[in-house]
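S.K.: Pasting the structures here.
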Structure 1
Amino acid sequence: MAAVIGVLASVAFAVQAKAFDWNLVVPHTYPNISACASQPLSYSCENTTVIADTCCSPTPGGLVLQTQFWDTYTGLESEGQLLPQDSWTIHGLWPDNCDGSYEQYCDFSRQYDPDPSPSVLPDGTPVPAYRGVSVQSFIVEFARFDLLDYMNKYWINQGAPNRDFWAHEFSKHATCTSTFDVACYGPDYQEHQDVVDFYLAVVRAFQKFPTYQMLAASGIVPSNTTTYSLAQLQAVLKAQTGAVPYLGCGGINGTILEEVWYFNHVLGVEQFGQFKSVDSTTTSTCNTTQGIWYYERTSTSERDVRTIPEGFY
């Protein structure tokens, strides 16, 4: 029933935001990469010459991180904002530079974050807070209710509405990813096309790394009574991806598992290209000698998003 309510809420929002003609064809959001077929093939961060067409390969942010959270609550359970059962949640898709450094909030004309973090860039430039309509309305403009439904299931914020988190991730990271530059969409570019395209790319990348299933299939499941070693967690994930991801832990002495970052080089554009796992360039914050807690969620903080909605045949 919760899934049905979520879908109905999205539709209701669409009706309020914009009168939609259901006879219209859903517009595409992908970039124009026809010129990329003639470019040399090379994984990002492995090219030996300068990338000639930055719409064809993420540069300079060619070290692409697909990042996920393991939260045990949202803080907005009373409003129906719940975590997906048997799944980690999306954090984002980040364009680190090949040396592990990174840029952020690279295009203020596409800054949709209502609460920028950081609010001031390292060079002292303040990031203006966004006060316009929500990025959720951008998704509705392109009639991608399927995408909106998926994001509300798997891309969950903590302590604030999901849409604020989505806006933060696009503004801080996608604006620094060359393959989402407005210029890559050609003369027929429609405003916010790049935003929707980024969210689709994040979902595709997230689906490449089913963390919960990879761990569970090796006997590592959330538990309030059993701990796991950092080496054990790393070995299981490396066995399925070919590389050691970053594992982030909080709590006393770094003993509570909270996040994972999968590092990749990309062949082609970040939207559709082949991801090749590489070892993390960031040292884990998890304790290397004590057991790591991978805590269970309470039943009131999660829902089964895989069930068939009532009335669906």
Structure 2
Amino acid sequence: MVRHARYSLQLAALLAAFTTLSATAQTGGNAGEPAKVLRIGYQKSGLLAILKAQGSLDEKLKPLGYSIKWFEFPAGPQLLEALNANSIDFGYTGAPPPVFAQASGVRFVYVGAEPSGSHAEAILVKGDSPLRSVADLKGKRVALQKGSSSNYLILEALKKAGLRYEDIRPVYLPPADARAAFESGSVDAWVIWDPYYASAQQALKARTLADYTELNAPYNFYEATRDFAQQHPDVIGAILGQLRTAGLWVNAHPVETAALIAPKVGLDQKLVETWVRRYPYGTTAVTDEIVRSQQIVADAFYGANLIPAKITVKDSVWQNREVTAALAAK
């Protein structure tokens, strides 16, 4: 497809590596390993990272004959590129990455959703920055991952401040590179999510210019390849069910959760507790209301000329009555 020719060389190299790994995973890998392997893409924040640390999903899927291969990604766009390359089967991102993916012809489906917190990502400036409001960002260099959840935050924050996206100078960088640019002063602001946000607050004494307070925060999403969702609804249901169970536990036990996953992700326990508390976990099926909410996100990106064509979110939504009923009963 012509659109796919736009992918960067960096992402191409990343996907080549994951394709090699996935070939091993699909064939069962080492002798004695279960024949069916589920390949999950995750990020440092989110319930999937917690399930990985707990080992609870591994146990849930054993009766279905699956083991799990876990692949960490720095952000949602890279994860969905891997989904497109059939290097993973399932993953989790914010709202914007699937919008950009659908606009580029990526073959995936939304299979589940999470509410997103109002304080889990933010527009940051240095503590001594003269910038005091979003309106002050006019003409300034702002670092962000293109197509990420932060891309929507800056878009909506600018709109509320009476500015257009064209009024800033976006600098598209993945989280690690964006942090380096922020620290060096080569950008004026940084739009980022947890745990990078909490880390910047702690280590860099960054100041929050704005978050989703007074804005409509979009949902976060679980995605799968279309073929996997259609062929294995029982597995999708088991994953989402375990995510809902774990999320409700995390909401009630943030301290214990932080103690569990801090050593796994290599971050300070107090820092981890900060971002765990910012997320109101509650895995749900993708309802019609959620589809309408996501369509607003898609239309905003099209209106800002950030995606090449208007999309219909519902075209990429997977729904299953049994799974929806099971989630609602938990």
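S.K.: Assuming 57, 55, 44 is Cα extents along the principal axes in Å as calculated from a single structure, say which of 1, 2 it is. If you can, show how the numbers build up before the last one.
M.R.: Working: 1: 57, 55, 44; 2: 60, 46, 39.
It must be structure 1, since only it matches.
S.K.: Taking FRET efficiency 1/(1 + (r/R0)^6) of positions 72 and 120 (r between Cβ atoms, R0 = 30 Å, to 0.05) as the criterion, which structure among 1, 2 has the greatest value? Let's see the in-between values first.
M.R.: Working: 1: 0.45; 2: 0.95.
Looking at the calculated values, the largest one is 2.
S.K.: helix-only ellipticity at 222 nm (-39500 (n - 2.57) for each DSSP H run of 4 or more, over all residues; to 500) computed as -14000: which structure among 1, 2? Working shown, then result.
M.R.: On the way: 1: -7500; 2: -14000.
Answer for the origin of the read-out: 2.
S.K.: Here distance in nm of label points 7 Å out along Cα→Cβ at positions 56 and 248 has been calculated and equals 1.0, so which of 1, 2 was it run on? Mind dumping the intermediate values first?
M.R.: Details: 1: 3.4; 2: 1.0.
Structure 2 accounts for this read-out.
S.K.: Out of 1, 2, which one gives 4.2 for distance in nm of label points 7 Å out along Cα→Cβ at positions 200 and 232 as computed from the coordinates? Show your work: numbers first, answer last.
M.R.: Working: 1: 4.2; 2: 3.6.
The correct label is 1.
S.K.: Work out the source of 1.00 here, i.e. which of 1, 2 gives that when FRET efficiency 1/(1 + (r/R0)^6) of positions 96 and 224 (r between Cβ atoms, R0 = 35 Å, to 0.05) is computed.
M.R.: Numbers: 1: 0.55; 2: 1.00.
Of the structures listed, the value fits 2.
S.K.: Given a value of 8.9 for mean projected area of the Cα convex hull in nm², for residues 168-295 alone, point me to the structure among 1, 2 it was derived from. Please list the in-between numbers first.
M.R.: Numbers: 1: 8.9; 2: 10.4.
The read-out was computed on structure 1.
S.K.: Compare distance in nm of label points 7 Å out along Cα→Cβ at positions 184 and 264 across structures 1, 2 and report the one with the greatest value.
M.R.: Values: 1: 1.3; 2: 3.4.
Answer by largest value of distance in nm of label points 7 Å out along Cα→Cβ at positions 184 and 264: 2.
S.K.: Of the structures labelled 1, 2, which one yields 12.8 when mean count of other Cβ atoms within 10 Å over residues 48-55 is computed from its coordinates?
M.R.: 1
Read-outs: derived from the displayed coordinates by stated rules, not from any lab. All figures in this text were calculated on a predicted structure; none of them were measured in a lab. Cβ atoms are built from the backbone, for glycine too; each structure is taken alone.
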